[in-house]
Structure P
Amino acid sequence: MGSDRPLYPYRPALDGVRGLAVSAVVLFHGGVTALSGGFLGVDTFFVLSGFLITSLLLAEYERDGRIRLLAFWGRRARRLLPALLVMLAAVTVAGRWLLDPDDERLLRGDALAALGYVANWRMIYRGADYFTQTAAPSILQHTWSLGIEEQFYLVWPLLVVLVLRTKGVLVAGIAASALAGALLYRPDDVNRAYFGTDTRAQALLIGCALAVAVPKLTLRFVTAPLAVAGVLGTAWLWSHADGPAGWLYRGGFTAAALATAAVLAHAVAQPASVTARLLALPPLVWLGKISYGVYLWHWPMFQFLSGERLGFAGWKLLAVRCAATLGVALVSYWLVELPIRRHLRLPRPLSPVVTLAGVAACAITVLWATVPPPAPPIPAAAPPPQPALPSSAPTATNRKRVADGPPRIDILGDSVAWTIGAYLPPHPGIVVNDRAIQGCGITLQMNILEMGTPHRLYPNCPGWPQRWKSAVDNDRPSVSVILLNRWELMDAKVGGSYEHVGQPAFDAYLTGQLKQAIAIAGSDGAHVVLLTASYTRRSERPDGGLYAEDDPSRVDAWNRVLRQAGGPATVLDLAKLTCPGGKFTWTVNGIRIRSDGLHFTPNGVKRIIAPWLLPQLTAIART
């Protein structure tokens, strides 16, 4: 039987490392620009986990001549699982009221993946890029790293004895993981390389290698210079690294892990060194002790405490978020983590039963909390009084077309226009064709800034004139409706600099594109209707502010271009309908009208937009 004495002595400097690592991650997620590489704090956690777990396993093997796998896995479950279960249950219940419908729909899969410790693979195939969000990220996105660590805890104890006998296996594993990261990296989608267990295992394995090497690191003149290099390298990486940058996946992550290992080596091999004493400062140690709860809770708290919800952004928002995170983490530490770690020692036959019962209870809570409520019935609503229509010159072709059959309406534009065409209720007596191209506006500037990150337009977007012309020629509409509300609002690279709507040169460019769009839409004699763009709130910046394309002044500038370049087209003020009072809103007359801050909901189209829009289009078609 093994002794009850600790397998590995407590070292406060290691908690200090945890404190620094979680601070870097939290401040990075809070939008602190000086820590653009703060996400590398996760790699610091990985190195530390590999080091500590391997040290514990080696100490047990040396003491008892074997490794008790069930006891090891039980300790890990007792340490990590209860706090995760509480967080998942709380987030899924709160998400029922606080999340957008689209995010709530995805929450069940995210929560169950986190519960099964496979969240990293869920995020790979969920389609949300970690660094270049084009939509609100998952409320549980941060659990990807917990998945990788738990997968490591499951497999590594089975291999550690083999590694002791053949230490080259560790070196080969580190090299293979680094190579996988380089080979799987894609500039347009870093998820596979960033979230993959195989690509990120290198940091864990570097920590494992350090645990094997530490007994030999007794010379100060060996570890001290390495520690200085490690501190400088970590500081540079945390302040300069850019998540999508290719160099990170071609050695950058390896360098970050090695820098952390160098600091750890000196702190452990020389516990009286300046490095160890600085890392053992009480505030850092205190933060390190609750770092697991801080990491678990910071991301949901940051998402729930949004700038829109609280009404302010910047450092004030960051301070409120951090204070709330620390408060919840302290409650988790004192009421959940610490009592279970210190006092819960169930007999072996009961321990697995209690664990499975806790997991099952959490799973049931997740399933219950993420079952969508039944959609309310859509009552028939009389159309509201319509404003007088602007004059629009009728054509003989249009009169004949209406006389020959019901009015035919084509919806042209981007994905916002598509939602209107797709969600219209049954409309007897009108033929509506949804010809909007999702992901494409009318700009042909290929290099854009989307949510502050350089992107390129989708490859099919430059062909929009041909696709619009083909639709109009095929459908021969009475009315062509154009709605554009995204791509024209983004910064676009013209020459060597980025420009945007509201600047004279770019307004002139957009005016030319819009006139071309109007000419195509009306090329077969159809009336052309332009819908004004509504205010949007697609996603907040990390600091709670708005991205440029959601700035109301950009929308106003585009609507001015729309009215000035419209010519003979009829302009209908959709913005006034969907943004009462001239402000962005999620609901109109108590009805949810936006799904994600940009696109319209099916219910919003049916109950708000359609009763306002369809009678006007019918009247225009019959003029």
Structure Q
Amino acid sequence: MHWNRRYFHVTALCVMALALAVAAAPSHADAQGATGSSRVVASGTNWLVDHSTQLASLTLAQGGQLSAPEEHSLTLTVNGAETAIRPGTYAGKVVLTVTDSNIVRFAGMGGSPDLLHPFREALFLDRSGVVTGKSVLPAAGAYTLKDGILSGARIKSVGENFNGIYVTGGTYTIKDANVDLTGNGGNDFAGFGAGIMATGKDTTLIVDRARIRTHGAVRTAIVADKGSHLIVKDSDILARNGTLPADYVSNVTPGQMKDVPWMLGLAGNCRATNLLGDNTTATYINSAIAAEGWGVLSVDSSTNTKLTAINSTITITGRSGYGSYSIGNALNSFYGSALKVASYGVIITGGNALFAASTPARIAKLNTDLHLGLTAAELKALPQRPTTVDSGRFGVMWHGPGTVKVLDDTVIKAQKTIFLVKGASADINVDGARGAQLNSKSGVIIQLIDNDDPGPVMVSGTQVNKGVYHESKSPPARIKGFDLAAAHGTDVTATFANINIRGDFYNAFRGDTKGGPGGPPSGPPGGPPGGGPGKAPAGKNLVLAFEHSGVAGVITASSARHAKDTITAADYQLLGDVTNTAGAAINNGVSVTLKQSTWTLTGNSYLTALNIGEGSALGAPPGFRVAMSVDDRIEPIKPGMYRGRIVLTVSKT
């Protein structure tokens, strides 16, 4: 009896406890980990998802809503892929993940308001490791994190504005990640929707053997921001253009811009990578980085950054785009890398570019200077290679001041001009002692013109890309007091040493245009192309020096014309492409210095200064001869310094 009474007493307590537990538990449809449940959200209803929930199927009717609690975000994954929350039925492993908000503020530029971006990411890392409260773990794959090494991440997104891996603080290595994002991003000036992002001056991120694919407007593959230190090794990166929203109006307002301004002579809507913020560094080693359009290695909204490519390939796979963009005193360096591009190898506006070989000594120094952490075995495994640029249009284009150095056995090949300078100051240094070459199919080495960027049009507070370029039809007005024979700090200077060059050099700068639309750019590629308030017109000389070199071609002041007098977005590739007529300088002086060098003239040339050093000579091809006049006086061609209206005439013997 006592035993029976005890049995019934315990049984009764267990039944009561079970009943209470069932009553207190959430419904079957809401229970995390339930795999056989389904949920229908009817039209006109809102399901407030207050905790992460797994379902077998979810139906969201037209007019139905899903929401997260305040200061939280909601993400839908279907079979591990982040998916946009839209009306429809989803089946399989359906998970609604509630995460803490990660609001990233993007400071507006040029008077535009700040933007608040609700970032969501498969993996959020800070100094403490993976922050599960901010990570959409069902989209992260079977990753592991041990001793600062994150391995095995498999991230797929078919929604929009979803980030793959976001690292802010700490030192981490991401190994063998596979990131595949389809759908548009939100703001590539902020990294909103990027595949992998490093941000913050206390962040060092090494990406090793990653495969990243993005397919969407401003869906950047990799972003480094705010002083972070990014190293990408042995990785394969490709960004493809997306479909712009139907209501999108092309503009150059940072944060709102979702395609490249056509006024750069470009098309496309996704940069493969972006380097942002002050003092940020990004280094790509033995990697393949490609974009369908716009650009591959971009620098934007930053100062004093370092972008370096070592033994890497930089490719534009589509019909328009640049290899790299340098701005804000950035140093974009290419060692043993191959740039295969449609439009420009590099664009410069306030930045610098260096092309050189990946010699062991250089890479060892970079390993120290850039804190790359390459082991002795990794350094040994990097073969010495030359840098090559193969461009379907131009080699390097300036639309703001900057420098370029070409060293070692670098080869720059372009269908059109090698160095195209649009109304900017530039300094070019080419040393061919180790075999550097400049090969232009059009036969033009340097072309100096006024900036033909027509600039945006302000529409309801937005800088819309509706500008139109109009060719000047009248001759330029001579600028009083401008010295055509002097070297000014705002001129274009170029030194060529130990090299033989075949090609022409033209200074077609008019100098009578003011800043603003069409003037020298003052901001980033997404910023106002014009120079702001009108500036006083000024001339610009082309100052050339040849040292222990040979040059065969025309070097002259000229006037230039585009193929059309009026150029709109439909003819964007006509920008920068001009024909020249040689003539006397007006505001466009040309100075040539020969030091132990020879110049073989292939046509009449108009200069304003000529310095012929001892051991140097001017000549013409076989069967032709050269005559020189200075201010209409015939002068013998011999070593000396000449100033004035210099005309070198080539005629048959």
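Summary table
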read-out: Structures P, Q, by mean count of other Cβ atoms within 10 Å over residues 76-83: label with the highest value; value: Q
read-out: Entry that produces 1.12 once Rg/Rh (Cα atoms, Kirkwood Rh) is calculated, selected from P, Q; value: Q
read-out: For helix-only ellipticity at 222 nm (-39500 (n - 2.57) for each DSSP H run of 4 or more, over all residues; to 500) computed as -18000, the structure of P, Q it came from; value: P
read-out: Structure with the greatest value (metric relative contact order in percent (Cα under 8 Å, 6 or more apart), set P, Q); value: P
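Since every read-out is calculated from the coordinates, none of them should be taken as a lab result. Keep in mind the model is a prediction, meaning the values are calculated, not measured. Cβ atoms are built from the backbone, for glycine too; each structure is taken alone.
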